[in-house]
1. One of I, II was used to compute distance in nm of label points 7 Å out along Cα→Cβ at positions 286 and 558, and the result was 2.7. Which label is that?
2. Who wins on FRET efficiency 1/(1 + (r/R0)^6) of positions 46 and 206 (r between Cβ atoms, R0 = 35 Å, to 0.05) among I, II, i.e. which is largest?
3. Taking Cα extents along the principal axes in Å from the coordinates of each of I, II, which one would give 73, 58, 45?
4. Quick one: helix-only ellipticity at 222 nm (-39500 (n - 2.57) for each DSSP H run of 4 or more, over all residues; to 500) came out at -12000 when computed from one of I, II, so which one is it?
5. One of I, II was used to compute Cα extents along the principal axes in Å, for residues 302-381 alone, and the answer was 58, 38, 17. Which one was it?
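Nothing in this text is a laboratory measurement; each read-out follows from the coordinates by a stated rule. What you are looking at is a predicted structure, and each value in this text was computed from that prediction instead of being measured. Cβ atoms are built from the backbone, for glycine too; each structure is taken alone.
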Structure I
Amino acid sequence: MKTIKITFLSLVAACTMASCDFLEKEPYKITPENYFQNETEVSNFLTGIYANLSQTSFYGNDYMVLAGGDDLEFYGGSTGRISNTGLICNNTTTSDAAVTQFWADLYSGIERANMLLEHIDNVPSMSAEKTAQYKSEARFLRAFYYFNLVQCWGDVPLKLESTYSSGTVTNKDIARTDKNVIYKFIVKEMEEAADEGLLSAKDLGYKPNRISKSAAWGILARVYLFWAGEHNRDDQPEPAEAKSYFERASHFGQLVMGAGHDLSTNYWDVFIDMCSNKYNTSGKNESIWEAEFAGDGTGDVRSEGRIGNTIGLQCSDFSSQSSLVGKADPGYSYGFLWSTPKLYNLYKSHGDMKRFTWNIAPFTYRALDSDADKDIKGKVGIVGRTFETEELYRVVTGSDWYESYDYDGADEGTQFVSKGSQRGDVYKKQTAGLERRDLCCAKFRREYEPAAKRNKNLTSINFPILRYSDVLLMVAEAENEYYGYPTQLAQDCLKEVRERAGVNVDRYIPSLTTQSKFREAIKDERAMELCFEYTRRFDLIRWGEFVEKMNEQAEAAQVGNLWNQASQVVQFFRVTSAYRYFPIPDAERAVNKLITTNNPGW
């Protein structure tokens, strides 16, 4: 079970600052010199630095509309939904609320880390080991928040002192710092944190709720890969030092490979754990770092998120009907994120039915409005699943791949006729090759939540920031780019990921004889393995393909073949080069007079 409950503590609110600038958070109520008096207070304050990860403005909700939206996924639904915040629908502005709050949340986390680092060495009766550990966690989190800022905004203010450190909150404007300077700071902080104080994943019991050496090394690999592709974002020639970044990415990924991690037996094991309020129950230790959520909307623990509710398997709302539990109410989800036919086709072309039927919903839940047999008024909940095709019905119901709700009934295994009368799992009659291929994201499934009755909008489902499969694919990519060909290590890493998925290895990998072929294979593999985990947009940006690949989907949607939502979403993909960066918020530029320009196109 989860052991860290990420909550807003009154002590954190009391010790944080903000006010005249988004680089500052809340006016002072007490001075930090009077607060950091023992290890408990330091530990609690460190929890507050972690808390920024789970805010609504970050993984708690808004990150979906900020970092989501790529050639594999779009914001959709049957009612013509368009998000009025974030970048996902290609309609953001410099005053966008989600963009503004994300900027503020990241600098709030940095402010908290700065405060802890300024006072931790003076805490009495605290062991050197604990001091080193907590300091390293704070340094890493500060660097991670800066990495998010650089990924999204490029040049940003580099703030390494708390706002009140000089005894005043005036004259705190800070100009933007060159992103390469910030990258150097990020990798230095993360490397030293891993070397000087972070505990190993083994020492933490392989619980991914806090930073381990493995998490630091894995994120370092991610940082170096993105840094290596920065020139693509700016349409510049590759700098000489970029090649060395691939070597560093491989190096840190290989450190993770030697730290006791492995892939879970089944692809979905790690996600079922996240949905079930558990950690790595398979014993394989695949999940390395998760954004932590807890609670079910009631009780003393109130640190819920919306994973599974905004991004998850779409389902009707039965939250107000207390008698409907279990299979009758798998948990409400808006299902805002949908797959493009490109992802559907990618799975099919690779014969990858396991990851396909977990990540993309092969069915929709079907409810009855009333039960004529029992003469019960009102809804009776979910009574079956309607599969998109007979093939998908056979694949899912005929396998023991994963345990999931299935629905028996008089119409089990027959063709779909009527939503209002059939019971059991049925399938639609489709013309081969013309079936619908823009289907809902299904990666995060509320049916596994432990609550007997699920809250409508709030969930305790964690979000995967870093998994071992991502590390393997980063090593494979870095090796190929650094050496100019797929090394044996690169091939072995790719093989491991594909073997777990149960897709072709023996003929496929030996055919990847050149750097370019292997590069394209890695791009496809990252798509199939990591879809809906908010890595794809940044992958496309660092590869220099974001604008091209997005507009390709605009053209595909314009044609409309295989897209039920084509006319609704075509505009989402018509992005310009401006969308390789987030806009600096107007609210920040209004108070920080040293930020004199915005990003190109904004």
Structure II
Amino acid sequence: MKRGLLAIAVGIIAALFLSVASIFYFEPILNAHPLLIVAAAVVFFALLWYIRPFGKAISAWTKPKKVSLAIFLPLFSVLAAFSMRGEQAFLLDNNPLVIGAVYGGIFLAVAVAALAAIRFFLSFEAPTGERNVPFYHIFLYMLPMLGASLFMFIAFFPAAMTPDSLAQWEQAKTQEFTDWHPVMFTWTIMLLTKIWDSPGIIALFQIALLSLTMGYMGYLMRRFNVHPVLIWAVLIVAAVMPTSAIFSIIIWKDVTYSVSLVFFSLLLVLLVKTGGEEAKKPSFLILFLIGSFVLVFFRHNGFPVFVITMLFTTIIYRHAWKRLVPAALFIIVLHQVITGPVYDSLEVVGSDPQEALSIPTQQIANIVVNDGDMTDAQREYINRLMPLELWEEKYNPYAVDPIKFSWGDYDRWVIYNDWPGYFKMWGALVVQNPGLAIEAFLKEASLVWQINQPEDGYMNRYVTNLYHGNEFGLVNTVIHPFPTRAASSYLKVDSGVEEIIWRPALYTFLTVLLFYIAYVRNNWRVWLMLLPVALNTAAVAAAIPAQDFRYLYGNPLFFFAAIFIALLAFAPKGGGRLERN
């Protein structure tokens, strides 16, 4: 009895500490309403009580998985907490002990929440085996996303287009191609507009791809014995999320690419689930070739994502190499032929190499603006790139475009005429100013890793209209005011919670947590299914030019697949319920 009361008392004190620390991490504690502190304490007490018996289950884990938890939980908690960190001027004015307590408290709070999620998922018996599911189920499971996307199509008919979209539309009309945006998407526009010369046909194409991919996800999960109620619940939530359907009507290469990234990852789920045996089926190879083709041709970073993923896939499932390797080589050779001789014959203008230099450019700018450590030779070189007095005027910590598109001031040929000299100068500046270089990278890549939007930052979420005043005379038509008003109101971001929903990093962290759960339930092979999305995220971080949600549109889409993956048992060493109640 006394031990029980003592445990309750300790739990209450711990919950209050986590409550105060978590609130103080985000706002001045004196400004917090007492009911908020009490409510948060109740939640933390419930979580602590929920995970209290979990230690017995963990003790039964294998040693590698115990070690993995000891590494994963602190690392995940610290990174997630820093990802949610704001400006915190109200906190940093306090005593260092108070600051340390608050930071320690938020790390523990995230760890408690993560442990609760791990226990919750592992408490379910993982579905095993397979069932025969009629192919038409794909068309049933696609209905939620199809309905939501068609609603957006009607609300903002016929589509939404930005200057990037119009640039490819112009190429499709003039047939003067540039690889600034992948030519394959331009060719797709050319082909589809022969059916209906309107942006609406491109929107319908994207709607079909997105809906079919979500339908295929539902079909796979039903094949793997996931309960239909859960499948429908996840698909409906995915469809009604403001981050999902609106993108199906925006004519961007990123939409088709992101959908193909999710589809390609689902094929890996199928491969891992069957231990590589699915590769024996012609139907799998056909889907693999289609998914791979779109992946490598609809955004430039798709090709390295594909090559690296297939390298690991063929090593892990080397018994299926006779099917996987020829298929992968076919895509690689096709890519090289089309982007080589075919592009040359069509006189396709290559993309601007400056597109890959976003991070170095921002690091140089941050060092110049903050009067970092530079030699006279480095100053002279940077001045040749752009006059030193203009760097502060042009520098936006979250977007390289103001510098990159300063055509009359920024002389990129200084770089192109001497690539080794540029990288030598940049590398030396980074070594001389590591703090400023890291700061510039973290701000420019904020979209990738930061859950909260920086107070001095911004994010481009979506558009709902054809770019006004475009030279093609394309305009939106209000079919009926109700869907237009309803969709506009639904998409509008008015609160902090709505803002966080639009941050790709939120889905990235949640997906990593779900994959860790899948690993604990199964084995290390599950990480292969995360590899395409992880590689794409890394590629975006390495070269992100601006804070546009579309660059990581695939992350929130794949998050819904990760929910299923965390519940499944995979071959050859599946996992059932890892915690017995």
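1. II
2. I
3. I
4. Derived from I, not from the others.
5. Checking each candidate, the match is II.
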